[in-house]
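Presented below are the structures under discussion, each in the form of structure tokens.
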Structure 1
Amino acid sequence: MERIGIEVEATAGPGVLHELTGVIAKHSGNITSVEIVEASRTYFEIETPGAPDAMLEGLRQLPIVKGLSSVDTMEKIYGKRIIIVGGGAQVGQVAIGAITEADRHNIRGEHISVDTIPLVGELPLAAAVRATARLPRVKAIVLAGSLMGGEIEKAVREVRAKGLLVVSLNMAGSVPDAADLVVTDPVQAGVMTVMAVAHTAKFSIERLSKRVF
């Protein structure tokens, strides 16, 4: 299966997605990701069993379609995503380690991007953690703060159950007990998180004899 990205500009209104996806399904395309960029533009990532030319032409022939372009997939451009959530100072230090280490792997052919969001408050942090499981291409989340527990711990356990790697700074609260890996130094936490998700690194959390550093 070949994965392609397409951006469609279409007339806004009810039933637009139904018409677009109908053509994609007719040509045995499997939609792996869809995003409505704005009311008139929709981005699709599609797996196709063969050349996509007939499917693209079928989309262009729809009366609602004003324009269509083939683009590189987000996986190809931005690759795996790491999300750093927590207090501003700690987030910044984790980002230093993660971005520096990601650059080392990306120049060797890896694709890893790093996103940050400084937040305060138990409920906003818990909501942010849960939301990472709904974001595309996210492989790991780093909890960077001084005190996290309660609802945040519940959110950590939920996203881990969905397959996300969770790294926590060694902080007060119950979040470190729920994380896959606990690292005291924030820069090292960023480095180790990138190493854990990069296919160009010979590092596996499962092979560690301990999980607190």
Structure 2
Amino acid sequence: MKKSPLLSSISVVIFLFAAAIAYASTVSRFQANGVSAYANACINNCSSQAVLTLLQSKSAGKNLYYVYFDIYGQDSRGNVTDINAVGLVPASMVSGDGHNHLSLKLDTDVARIPVSFCVMDASGNYTCSPYAGGVINISWTTTKQFSSSGSGQYRNTYANFTVHNNYHSEMSSATVDANIMGTQYSDAGSALGNGHDGAVTITKP
């Protein structure tokens, strides 16, 4: 599937650019132990792109799931838009064995995850406001076309939050069936696997 030059360049900035955020406040800090799932899905030749990460944390008898996502598009003026959120997902919204298949049925209202709608100006700065949110249904199925195992760290800067992850993971290629806030998206390269003792910190400016 061919990506638009605009969305491709934005993805490079989003996923590779490490930006220092002054006066950042911690939203979440947890150990990623268990399921690690990444979804990348598109519509209209990737003129709109949805990226979502789901991480499990199993510690001291607790089984928690954290999610962060961004849905990129354009408004009527051609400005880049980003619907995004980060927060805890009730375990009841996640099902599957986590190895070959996983399903997420996230209702941001029920989960009480605040969603933002951000618009990027000509200078590359985002202005964000609260957004109604909605329902995200994603199912992962591994394809076994490729797998990877590794450890390291990365820092991803999104419109209004930053994720820093010291990871140790084993991942397999996967396809996703994704219905995001009422729109059916096509898989554009996803993965499913497990993480071990990954220290994750999510901050907002």
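When relative contact order in percent (Cα under 8 Å, 6 or more apart) is calculated, the result is 18; to which of the structures 1, 2 does this value belong? The value was obtained from structure 1. Quick check: 3.0 is what I get for distance in nm of label points 7 Å out along Cα→Cβ at positions 62 and 150, calculated from one of 1, 2. Which structure matches? Only one of 1, 2 returns 3.0 for distance in nm of label points 7 Å out along Cα→Cβ at positions 62 and 150, namely 2. A value of -11000 for helix-only ellipticity at 222 nm (-39500 (n - 2.57) for each DSSP H run of 4 or more, over all residues; to 500), calculated from one of 1, 2, originates in structure 1.
Here mean count of other Cβ atoms within 10 Å over residues 78-85 is compared for structures 1, 2. The highest value is that of 1. In this comparison of 1, 2, the computed figure 59, 37, 26 for Cα extents along the principal axes in Å is attributed to 1. Each of 1, 2 could give distance in nm of label points 7 Å out along Cα→Cβ at positions 70 and 174, but the derived value 5.2 comes from 1.
Every number in this text was worked out from the coordinates using simple rules, so none of it is lab data. Computed from a predicted model, the values in this text were never measured in an experiment. Cβ atoms are built from the backbone, for glycine too; each structure is taken alone.
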